[in-house]
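*Asks:* Some structures are shown below for you to check.
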Structure 1
Amino acid sequence: MQLRLKDVDDDAVRRAVDALRPVAQSRAVAFLLNDRPDLATRTGCDGAHVGQADTQAREARRLLGPDRMLGVTCQASRDLAMQAGEDGADYVAFGAFYPSTTKDSGIRADPEILTWWSELMELPCVAIGGITAENCAALVRAGADFLAVAAAVWSDAEGPAAAVRRLNAAIAAA
């Protein structure tokens, strides 16, 4: 689970982490903080996820130490992904694969990058960007180890639980 809060102060992030981290961790779910490896360490998170405009992966790894998880968004770049692996990432994320209401990166990745990565590398890869139950199958078949999903769950008209059930069914069918 990744907590992604933009444009809020550190105290608001700390309060959210204090409320949500114990719930995730009590269910054996890793709790990652987006963008802030420094704050992830200070608040007991299991790790952090950084993008290309955030803390550099090598510096994030230094801040997190060897025992916390580090994920790095690599857009649609093989070079960025290989560099992230060399810099100590525990997983790489590719995308956006589809238009997203969560973040408009201007980047469109082709599912082929997931196939390329999964065939050559052991480091897990995550597909991000506009993923729904209706479009996730191609990413699963292409080799995504994980899917990052936000709006398709939290903005679902039937609620998050129904959205997760549909996503799980689509993943299993893929």
Structure 2
Amino acid sequence: MSVKEAADHLLEVSGLMDVLSKYGKPVPVGSYRMNLMAWEDLDISMAGPMPDAEQYRRITQEVEAALRPCFNQAEWLPGNNRCSLGIETFRTGRRWSVDICWRSEADIAETLRRNDEMARLARECPEIGRAILEIKQGLIARGQYGFDKAPIHFHSPEIYAAVVEKGARSLKDFLALCLD
């Protein structure tokens, strides 16, 4: 089962999208949307008003119930207009990171535009998709991407930029670009 198929299974068995739909419009973004998943990380943007403290508590309880067993890293900062919920779950027997973040519709639309452009590039030039996945998997093996990262680690946007803008096609290329 691919990581994307495992993500679909997690969403199906947990009913997470149904839970979130009660509080706004959940939109899977990032590697899931681009079909470039290399590890068990699912990012969901929530379109709609930022919840107040009571709604946030209720949402957190419902999400935890859907993803049990889990633990969360909640962040509700109304003064900063920021609200997110980070969950690690073993709901399907695999360790997953699920990040839920409330954002404006305009921000989500821009994210979807960028995600769709990256997905298009990976489809039209399979070498790009292969390079991204190879680099992600190589960094996971080195403890520099994914769960339990080393002090020197990397994030997806750095990988995408190195592959698309600088021509990296292997982990060796990526590390030469990023560590020099």
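*Asks:* Ranked by relative contact order in percent (Cα under 8 Å, 6 or more apart), which of 1, 2 sits at the highest value?
*Replies:* 2
*Asks:* So, one more: Any idea which of 1, 2 comes out highest on distance in nm of label points 7 Å out along Cα→Cβ at positions 70 and 102? Show your work: numbers first, answer last.
*Replies:* Details: 1: 2.2; 2: 1.7.
By distance in nm of label points 7 Å out along Cα→Cβ at positions 70 and 102, the leading structure of 1, 2 is 1.
*Asks:* Upon calculation of mean count of other Cβ atoms within 10 Å over residues 86-93 from the atomic coordinates, which of the structures 1, 2 produces 19.6?
*Replies:* Considering all the candidates, the number was obtained from 1.
*Asks:* One of 1, 2 was used to compute helix-only ellipticity at 222 nm (-39500 (n - 2.57) for each DSSP H run of 4 or more, over all residues; to 500), and the answer was -12000. Which one was it?
*Replies:* Source structure: 1.
*Asks:* Can you spot which of 1, 2 the value 9.8 was calculated from, given it is mean projected area of the Cα convex hull in nm²?
*Replies:* Details: 1: 9.8; 2: 10.8.
Computed on structure 1.
Rule-based calculations on the coordinates, nothing more; no lab input. What you see is a predicted model, and the numbers here were worked out from it, not measured in a lab. Cβ atoms are built from the backbone, for glycine too; each structure is taken alone.
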